[in-house]
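Quick heads-up: structures coming right below.
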Structure P
């Protein structure tokens, strides 16, 4: 796993992230985020 692709924990849930160097922004998987919020 590198800075460009990462899995981060948010309240013990895994969310996939991708780093875009040209924009210097993180993008996350909306599917992972949706799943996390459905579990709450």
Structure Q
């Protein structure tokens, strides 16, 4: 049986690998939207 600490570490690693790219893409979209509003004025 996998110990609780190892299981938590594996889950955290998996979640991190999934979330970081998504958050990065969302950050880029928000930045481009902000720049676009400044250009539009």
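What the table below lists for this structure:
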read-out	value
Test item: Rg and Dmax of the Cα atoms in Å calculated as 10.9, 34, pick one of P, Q	P
Entry that produces -7500 once helix-only ellipticity at 222 nm (-39500 (n - 2.57) for each DSSP H run of 4 or more, over all residues; to 500) is calculated, selected from P, Q	P
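Coordinate-derived values only; no laboratory data. Quick caveat, the model's predicted, so the values are computed rather than measured.
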